[in-house]
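For reference, the structures are reproduced in the following blocks.
Just so you know, all these numbers are worked out from the coordinates, no wet-lab data involved. From a predicted model like this one, the values you see are computed outputs, not experimental measurements. Cβ atoms are built from the backbone, for glycine too; each structure is taken alone.
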Structure I
Amino acid sequence: MRLNLMGRTILPFFFDNKPLPDPHTWKENLMRWAERVGLDPAGLGAKTTRKTWESWLMFYFSERRIEIIQSQGHTLLTAVEHYLNMPFTENDRRMMEKYVHGW
């Protein structure tokens, strides 16, 4: 797994604290948090976090798509169907940078 400085910094806190919620609880949390900040919770689920991460990586590091696909354990078909060609903008790219930098 490749982690940037932020990822390496928070990883110990991630594993040393409470156990991860089960998928049902995680979905409920995501939906509650979305509603709290005025976002539409439709489509949120336990896989949302991983799907978002992979989509960001595919957009930001388009020249490394095969490596990203392999690191996520997906086939090329799965990546094409779900993670490629998301409608991100250059402004989105700037906002993603601090999260994906160093992957």
Structure II
Amino acid sequence: MKLPACWNCKKQFSYGKLLLLWGGSTVCPRCGETNYLTAESRKKGAWYTPILIILMVIGLNMFDIGFPGIILYGLIFFLIGLSLSPFTFHFTDEQEPLF
């Protein structure tokens, strides 16, 4: 898996910077240009949440665990989704409409 790079100077972003990306854009530390998530990246990200929830529900039905186990199971799925999300990002120079 490869982390995305700046659309202007092609510098690869750090994992930590992308992990905290919440606004849909980030500024390149080398050239200072704003990088926006592509519409395709945002659409892919919108599909990951329901897929993880479905997998979580299937797993919860397979195992008979108590409330603390459910919380732990949900936290594990959240951390897996969060840690893999930076590898799905692609950037462009302008903000694209979602639809």
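Structure data summary
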| read-out | value |
| --- | --- |
| Structure responsible for 2.7, with distance in nm of label points 7 Å out along Cα→Cβ at positions 56 and 80 calculated and labels I, II on offer | I |
| Top of I, II by distance in nm of label points 7 Å out along Cα→Cβ at positions 24 and 40, largest first | I |
| Entry that produces -19000 once helix-only ellipticity at 222 nm (-39500 (n - 2.57) for each DSSP H run of 4 or more, over all residues; to 500) is calculated, selected from I, II | I |
| Answer label among I, II for the case where relative contact order in percent (Cα under 8 Å, 6 or more apart), calculated from the coordinates, equals 34 | I |
| Computed 20, 11, 6 for semi-axes √(5λ) of the Cα gyration tensor in Å, for residues 48-87 alone - originating structure among I, II | II |
| Which of I, II yields 2.5 [distance in nm of label points 7 Å out along Cα→Cβ at positions 8 and 72, calculated] | I |
| Per distance in nm of label points 7 Å out along Cα→Cβ at positions 32 and 64, the highest-valued of structures I, II | II |
